[in-house]
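These are the structures in question, set out in turn.
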Structure 1
């Protein structure tokens, strides 16, 4: 069975994006050695992504080519949208869709976010691992790692690592 892995950066106070959904604050973290924090290897291990529509719209606003071309990309949305070259929109029976997706053959699935989708999949017990990168910054306002009301969930720490940039990586199994 395929695993769903939430791979995400947060501020020290648990924000994954500023109030308007922007993640440009990540660029303010000094990284003189251009560390990728294992992203390239992680990206190779997944062949599908799941994200919410707000996260997808934020990515489109960057004015770059779609960064996950070549992967199966699913956008969860409350409203119907036309599928695009790179994205299939899922608006009905989202939990059931993801349960079936996990049963298909293939690589792991990257849960990109945002906070509402993270909570929905956490509460449905569909997340297998959480890779969280705590960035050395506090944001005054923003989108929480788990928006709405997450169920109390016990995690098992698989590993942790600190980087010279002040970033702390923690990997949890659920």
Structure 2
């Protein structure tokens, strides 16, 4: 996950391809809400633009989680893209503000592990749902509604209109 970019110094604009496999432990992408099962495959290319080194690519992984609606274990294939720029030197502050959208590095080696971790973790949805059609659990008996209807009356009456419902019953 570390790239020596000194070989691109004299090859301006010429892309170099890369491909590697890692796992969630190596890049410190461990969370309590979900995990990444198996290998995390990363492939792409990097190029010296003259101003910076641009890394673009795809991350493929399998996310393992418990669905927030039906509480069933689930696996989800994911693909994430990234496009990051790295510039030699120290981060400069211009008028009290830090430079935007550029990563800084010293020497000739760029480590992509923090970028891969950040992309994987920031691209995750707030809720872990097994699929968009997940019906969840019955509020009365707790049955998984994805396996079939449980037969419970799940009608919910708005408490603000409960007095009107009493009038209809009389």
Structure 3
């Protein structure tokens, strides 16, 4: 998939990515045994996700086969192969949250944003991910948005949080 914004590749290649941002990481780790996960983590921090072009570039620079890099990136849930929204919603589905209504909260989020789990809103503002546990059981049901925790959620409170974030970002785009 081309990243030039047109949705069509038109013969472009991986030059849509600025690999110079990755050079310090590769310089530091490419010859360090067992550093592939660290390289992928830092690449994801730089690009927001792990595009195929970036994984192929890492393969070329480190000598690690592309299949191994892809295998590691798809095995660990911390890695994303698709871009996420500006606001990543992590909704806890652990036992305490489940018992206290996390499915109802998920429904409210999906209705409010017109997305389902794993999707990103059309404007690129929000992505919803269900997670196994956020470790905030006493606040259940709970969600985290870009590291900020929201607990004791109700359908109304979650809608308000999302509307407040959207109003803060109106007109910005991604």
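Here are the numbers:
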item	result
Test item: volume of the Cα convex hull per residue in Å³ calculated as 190, pick one of 1, 2, 3	2
Structure (1, 2, 3) behind the derived value -3000 of helix-only ellipticity at 222 nm (-39500 (n - 2.57) for each DSSP H run of 4 or more, over all residues; to 500)	2
Origin of the derived value 0.45 (FRET efficiency 1/(1 + (r/R0)^6) of positions 42 and 138 (r between Cβ atoms, R0 = 41 Å, to 0.05); candidates 1, 2, 3)	2
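Each reported figure results from applying straightforward, stated rules to the coordinates on display, with no laboratory input. None of these values were measured; they are calculated from a predicted model. Cβ atoms are built from the backbone, for glycine too; each structure is taken alone.
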